[in-house]
Structure P
Amino acid sequence: MLDLDSYLLRAFLTVAEIGTVNGAAAKLHRTQAAVSMQIRKLEELVGVTLFSRSSKGLELTAHGQVMVAYAREIVLLSDEVGRRLTGKVLQGRIRLGVVEDFAASRLINILRDFRAQNPKVDIDIIVEPNRRLAEMFEEGKLDLAVCDITVLNRKPILIWTEYLTWVVRSDFVVDASRPLPVIMFDEGCPWNLQTIATLSQRNIKWKTACVASTLVAMATAVRVGIGVGPMLEATIPEGCRALDKAADLPGAVRIEIGFYAQSEASEGARYLVEFVSRHTAMTDRP
């Protein structure tokens, strides 16, 4: 029977998050040798290699990726037991920045459950475009940020792969003899590049029929019938539908959303990170 020490698991998760032993040691206020020894001890205990070296630092192996989900769950449960037995209640305020499309979909249920378990933790939800969120995070105005991975030069704690589907008003008819009218994001949105690349992959003739600066603007333009717009499935407005997956129509736009935390985040913010990680591991597990 494996006896997984949460002390070892915390070191493992910190190295996985930061990508270097040096960085993890600094965050944990331990020596590099001590953290290296903890990782070796954990690998010996589970009998597999958890990290491999790359030009970017340490990368999780396939076994390491499996281990992350369970390690987070074990550590989170350990912390919960400690709080329950001691009667400690989390308090404080968390500044969470979220890109609009994501705030309106995946995070709703996670934050609802977190709030139900931690009613004394206040959460400021700041919804801004991707690049603005990155600026605010770098300036220390956010404790946590959820935004496109291309706008922050840091390693995210989590990455969600999402797909933007092409949405039209329910009665909209695509005229194959004319350029496809596309509702584009504004110029500063990093999703524009992926959107254009997806259109180019199938040599589709298209034109910019409208520029939408927010999710509300995108939904409004689609509902008005101006053209087709890329949206997360969970945000498709009433009276609209996703385009059929035909060879002469654009495919889904792949985007990657990262979850970032400040290195000196508060206890409440760190707990929310673990809570989101655990929830994601449980819902994404086969």
Structure Q
Amino acid sequence: MLRRFTPSAALRSYVQCYWQAQGQEGSELAGRELLHPDGAAGLLFNFGGALERDGNRLGGTCWIDGPKRRTARLAVGETLDLFGVRFLPGMAFPFVSEPLTTLAGGDLTPGDALRRLELEALHERLGERPDLAGRIALLESYILERLQRHDAPQEPALTASLDWLKRHQGQASIATLVGELPFGQRHLERLFQHHVGLSPKRYARLLRVAHSRELIKQSRASVSLTDTALAAGYFDQAHFIHDFKAVTGLTPGGYRQYARHRYGCSYPARAILTLCGPRS
């Protein structure tokens, strides 16, 4: 069971959502869930059993989930009890005060790695609040306090660039984006590495593959994968397959089989575990 909660107005330019994911006895979600990258970062607090991600057992109780380059696989069972926050892409830097490129990749960063964030102490305080509303209020207060310590303003050019790439679903070229900016590509690259943790090109690829996944789910088997590739802006089938597999670990055909098995005839309507990121 996944529940998502909208942040207060004061944090909506930074936070996607707060979320809670719990396993249920006899749940159809038991097994493994695909956690697709969306260019965002977040915090995870574990109040259930030991977690297994990408086949590795995780130690600790809290982590920073930096921007992922590839789909992660989370083991899901009845003991799952996670709580967290998901920032918007490019908006975690004011909170962590750490270049996001140092947190990017595939592994979770243990909460004690950035001791100034005091995430372990926060986990203990959250554990003392058994009611979900109390946990959300405490986490939101903590984030607001952290942001108030950060003096640097938001980067309007970064926000505009992220919005532009999302609006174009990652299909337009970075050169076209740069042509609309008051500075060159090198400065754009530095902004993205610092605030997003990914290059503009890699972020655009995540958006493009995410759009491809949605097209596959929406069309079921009624549209050929060649037509899906064209709709996603790929004019070369090999390029489409390469990008899709590089991000998800599955070929487009393999993902279509997964989606058909995962949702049956009802996909893509059912909600599943995504930790506020793109659907599996």
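We did not get these values from a lab; they are worked out from the coordinates using the rules stated. As the structure is a computational prediction, the values presented were derived from the model and not from experiment. Cβ atoms are built from the backbone, for glycine too; each structure is taken alone.
Of note:
- Answer label among P, Q for the case where mean count of other Cβ atoms within 10 Å over residues 75-82, calculated from the coordinates, equals 17.9: Q
- Which of P, Q yields 30, 26, 15 [semi-axes √(5λ) of the Cα gyration tensor in Å, calculated]: Q
- At a computed 2.5 (distance in nm of label points 7 Å out along Cα→Cβ at positions 123 and 147), which of P, Q: Q
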